[in-house]
1. Comparing P, Q, R, where is relative contact order in percent (Cα under 8 Å, 6 or more apart) highest?
2. Could you figure out which one of P, Q, R the value -0.84, -1.00 for log10 I(q)/I(0) by the Debye sum over Cα atoms at q = 0.17, 0.19 Å⁻¹ was computed from?
3. Given that helix-only ellipticity at 222 nm (-39500 (n - 2.57) for each DSSP H run of 4 or more, over all residues; to 500), derived from a single structure, equals -32000, which label among P, Q, R identifies that structure?
Structure P
Amino acid sequence: MDRQCPITKAAKVIGRKWTLEMIYYLRERKRFCELQEIVGGVNPTTLTQRLKVLEQSGIIQRYAISNAPRHVEYDLTEKGKDLLSVINSLGEWVGRWYPVEEK
């Protein structure tokens, strides 16, 4: 029997660079350009790829808005909102063990 760490499945979906940040910022529905700006440093191709994986995994939903100018918005699904509790716990852990250094 091939036993796999239960985290492996999650890591395949959310373990890539920028993905957790994207989910964190999608607490509120965002346009593509808003998400790119708030995440900072992610190029449009990478952002598009990560969003596609999250959409295929059922974590986010994509909305094509036909108003002029046309644009796309993204929002968390129930599955994605459920993941926020994990991200919040991770944030608490980081705050406890990797506090922000004052300059």
Structure Q
Amino acid sequence: MTFQTIIRQPGAFVPLVMSLAALALVLVHVALSGAVHEADEGAAAHIFQLLIAAQLPVMGLFAIKWLPRATRASLAVLVLQVAAIVVALAPVGMFKL
């Protein structure tokens, strides 16, 4: 199987979309409210945490299903998924939210 075939599977692209949504949420929140550390976490922080945490089971199921079938392509997808999580977490660390 090729990378293009595997990336079209829901277990491959759903975590990528969730990371993109988490990144967009943080950037919109910073644009609207500024990069101010709040004493109480708001709804945006909770949604961000849910988006990041909900990816892990999806990624695990993807790995269980696709690593034995297409090791190289599925590893590339998993690396891409982890990189997307890191990119989504980067603004949180940069702005110390």
Structure R
Amino acid sequence: MNDFFNRRMLSNAIFILVWSLIYVAVAVYGGVMFFRVDQTKSQIMYAAIFIVGCQFVALIKIFAWQMIHRNGIKREIKRLELRIAELTGSLEKTADKD
């Protein structure tokens, strides 16, 4: 979680938090209204609103998870590039000795 909540990712963290709260509010609204109405047609509509709100919350969380892993993969690629540069330098030194 430290990868996600750092200075560089602050705008993304705020974006995800705001949209998650909006969709949680939509889901709660749909759930509360589902039990307040008596007509079947309205219950179906509010049940659909509840389900869509929950699915969007899950979608936002998956997006955040992918952002965290994207940064981790970038870091690993950078480490590999540095290691390859070190190996290339050591191979050139041994080739110069021969």
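Read-outs throughout are calculated quantities, based only on the coordinates presented, and are distinct from any laboratory measurement. All figures in this text were calculated on a predicted structure; none of them were measured in a lab.
1. Comparing P, Q, R by relative contact order in percent (Cα under 8 Å, 6 or more apart), the maximum is at Q.
2. P
3. R
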